[in-house]
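**Student:** What follows is a set of structures to go through.
Read-outs: derived from the displayed coordinates by stated rules, not from any lab. Please read all numbers here as calculations on a predicted model, not as lab measurements. Cβ atoms are built from the backbone, for glycine too; each structure is taken alone.
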Structure P
Amino acid sequence: MYGKSLAHVERIKEVHAIEGADNIERVTVLDWNLVAKKGEFKPGELAVYVEIGSILPDGLEPADREQYASLAKIASEHRRRENAVKKAQEKGKPLPDFSGLDVLEPLEVVTKAMEEIQGRSKYPYFEFLRPMKFKIKTKVLNRFKVISQGILFRPDVLGIAPEEVKLGADFTERLGITEVVEDAEEAGVVETPKPGLFGWIDRKLMRFAIYRWLRKDTDKAEWLPFFPAKSDEENAQKIYSGMYEAHKDEWFVATEKLEGQSISICTRDERFLFFFHRKKLYVASRTRNLPYKSCKNMQFWKTVKRGEFDKRLAKVPGEWFIRGEHVGPGIQKNIYQLDQTDIRIYDVMPFNKETGRFDKRLNYEDTLKFCADHQFDYVPVIDDHFRLPADVQEMLRISNGKTVFGKDLKHAREGLVLRLRDNYSVSFKAKSPEYEL
């Protein structure tokens, strides 16, 4: 979950009919539009909103899960054969011969068995999402020209007591909801224990405080204590009204939201062999440190080494944490048609000795100067004197457009990231509806 709120109580703002739809309607929560069953929600009511990018828990025991998957394959084969017969009948062709194939249990029996298994789920109210692997993604209903982003539940359906239903209440952890990790390479990162004799010696020495102090456990595959907060700008639909009221008269910097992986590079001056100091380098994904010994073959480190990002940052006096977007072949869909991976920087933070963390971002002008002085490329700037429009829908319209990065400039951009020009700690993202479509 990484501490992110993914399921929270919100008030229904609006409910609108969808032209041509008999059983569904469009519901607005915060500034998100989503599709719900007709008549299920009313304006002003409180409901549990689950954000896109969430994974709801699978409530079946492993044995039931395996049996259900087997039955689902049989049901799928029934549908395939029925469709084949239907197409042959429509075209006036001979009916397909299934005599050489396995004899299937009747569909009614299979369906009933599947329902019985689902009835044993710890979370029966999530079972309708099993075909989607319990992932909440942006759903495009082209027939009605509607985009649905998220899902709503009535609190009582989830077993939440009336006295617990308070605006803003977070139920992410209680409902067992986690976050989608888009990059399989990152998802597989785990701490690698030291093998053999060295591992045995390491475990024995860990009993002594002086050894633990020297080792500092900085080679763990987790978000380290001195790192800043994890990068994850909120979507415009979630916070726009408050953002506009607080900063409508201030300048923002609008940069293109690049489709890639978040990557961070960090340098620390650390004591080595009691009296000596060395500058140690760290590379991190969006969610964890990537120790060099166990992760050097990952593309994150390969890009850092090939582009000499490590050497350039090590030459900068002091201790620094820089964060950027990792783009190129093998990352997402490489919509920019790059020939090799690259990193575009968007955050620069010096070490704060008072707090013991990298917790304050440089502003726009200082970030640009840092990148220019040390030969780092900044993310593409669309407008560095941008004023927020009064309406979030207008903000989303502005986020539409073509990319200005890479080789395919006809490709739609993913959206924009907006940062307050004089305070980069204030930021949000506006994902392009056209890109979603």
Structure Q
Amino acid sequence: MAKNLLESNFPAVIVEGEISNLAQPGSGHWYLTLKDKTSQIRCAMFVNRNRSVGFKPENGNQVIIKGRLSIYEGRGDYQLIVDSMEEAGDGALRRAFEELKAKLAAEGLFNEENKQEVNSQYRHIGVVTSPTGAALQDILSVMARRFPATEITLLPVSVQGKDAVGEIVTAIQTANKHHEKLGIEALIVGRGGGSLEDLQAFNEETVARAIYASELPICSAVGHEIDFSIADFVADLRAPTPSAAAELMSPDQQEYIELSSGYLQQLRSGIRKTVQQANQQLLWLIKQLKHPDRRLQEQAQNLDQLELRMRRALNNRLTVQKSELNQLGRSLLASSPVQELRKSSLKLGNIRSRLYRSTTVYIQSRQSTVAALGRSLDSVSPLNTLARGYSISHDETGKLLRNVDSVKPGDEILTRLANGTLKSTITDVSTD
């Protein structure tokens, strides 16, 4: 009756609490106690139901359970028969965080090659945060201390709650759309610390994609140093706190002051050195100045010295030229034209005698050669053959007749004898 009473009056209940005394026997059923600070209830989730749970429960997990009340008769305890279980609070948000992180990482939104450089020399920075939060005051305080000349433009948004996501996305898009008009060079997007639920707006996919699509470099400064958000992974630079973001994106005016002091010291040292050198040069010039009389005396003495040097040089030059002239005279006598003519005449006589002897020998040699050639030519001359009673016959064209087949009756031929030529007409041809 008690069991029927519980099941009929509590057929569908939802209970939130912390898991303790979790038992998972070999049957696959789960047995646990759900508790809070003041109370607890036993729960049983059978294997046909717990297969649909999307996470692995552990002691200490905060969960929301749906089921029905009943009594376990074996122990006489009432218990909750669980139909479904899901993570409550941070657990569910953490699981959604990891799923979105893995998805965006696979798409390349976290890749370093897609990130822009964020430097510390910006003249105008836009801040996307709550106008009433501590994050804005921290950023302004750091900027005022480090480099007050940096212009800050606040793009006010809600940083938690149902409107936060849309406002943050709109602020980033607005800053990019009007950055040339406003002069904004980079953005800081963030808020102060809080729970995972408080930071949830910066773990939403639409915010991540808005940061990724931004043409302006974005520094994410969400929560404390130990807090990480999806915005941190997508942004071009992650700062552990809003104050750190202001530190990273602003120059230190003390460095400029020290640099200016260094330049001033160098300038003073350079001026001092230049003045000293000028004074030394002036003293040297003063020492070089002399009285006009003394200058004239020195110039007159220099002129006398130059005159003496010139005279010595002229005498030396004349001596050298006289010596060269005497040498040329001796050379001229040695090569007199009379002597040259005498030598040439003797040389010419010798050449004439040699030429006469050579010509006589050459002519005699040529005469002997010509006589020998004449005798050889005469021995083979056709005229000698003709003189012995032979003759040579040609046809009208001058072609030598070697046999009777070359002519026929009626042809005219020319016959060469030793003392003349005969012109004949063929009347008969015989091969006998």
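**Student:** Supply the structure label, taken from P, Q, corresponding to distance in nm of label points 7 Å out along Cα→Cβ at positions 147 and 331 with the calculated value 2.3.
**Tutor:** Label of the originating structure: P.
**Student:** Between structures P, Q, where is distance in nm of label points 7 Å out along Cα→Cβ at positions 163 and 283 highest?
**Tutor:** Biggest value here belongs to Q.
**Student:** Another question, then. Suppose Rg/Rh (Cα atoms, Kirkwood Rh) works out to 1.77; of P, Q, which structure was it derived from?
**Tutor:** Matching structure: Q.
**Student:** Who wins on Cα Rg over 2.2 N^0.38 Å, for residues 115-250 alone among P, Q, i.e. which is largest?
**Tutor:** Between P, Q, the highest calculated value is found for P.
**Student:** OK, next. For mean count of other Cβ atoms within 10 Å over residues 139-146, the calculated result is 17.9, so let me know which of P, Q that is.
**Tutor:** Of the structures listed, the value fits Q.
**Student:** Another question, if that's okay. Taking percent of Cα pairs over 18 Å apart, for residues 299-418 alone as the criterion, which structure among P, Q has the greatest value?
**Tutor:** Top value of percent of Cα pairs over 18 Å apart, for residues 299-418 alone goes to structure Q.
**Student:** Quick one: helix-only ellipticity at 222 nm (-39500 (n - 2.57) for each DSSP H run of 4 or more, over all residues; to 500) came out at -7500 when computed from one of P, Q, so which one is it?
**Tutor:** The read-out comes from structure P.
**Student:** When Rg and Dmax of the Cα atoms in Å, for residues 243-378 alone is calculated, the result is 16.3, 54; to which of the structures P, Q does this value belong?
**Tutor:** Matching structure: P.
**Student:** When relative contact order in percent (Cα under 8 Å, 6 or more apart) is computed for each of P, Q, which one produces 9?
**Tutor:** The structure behind it is Q.
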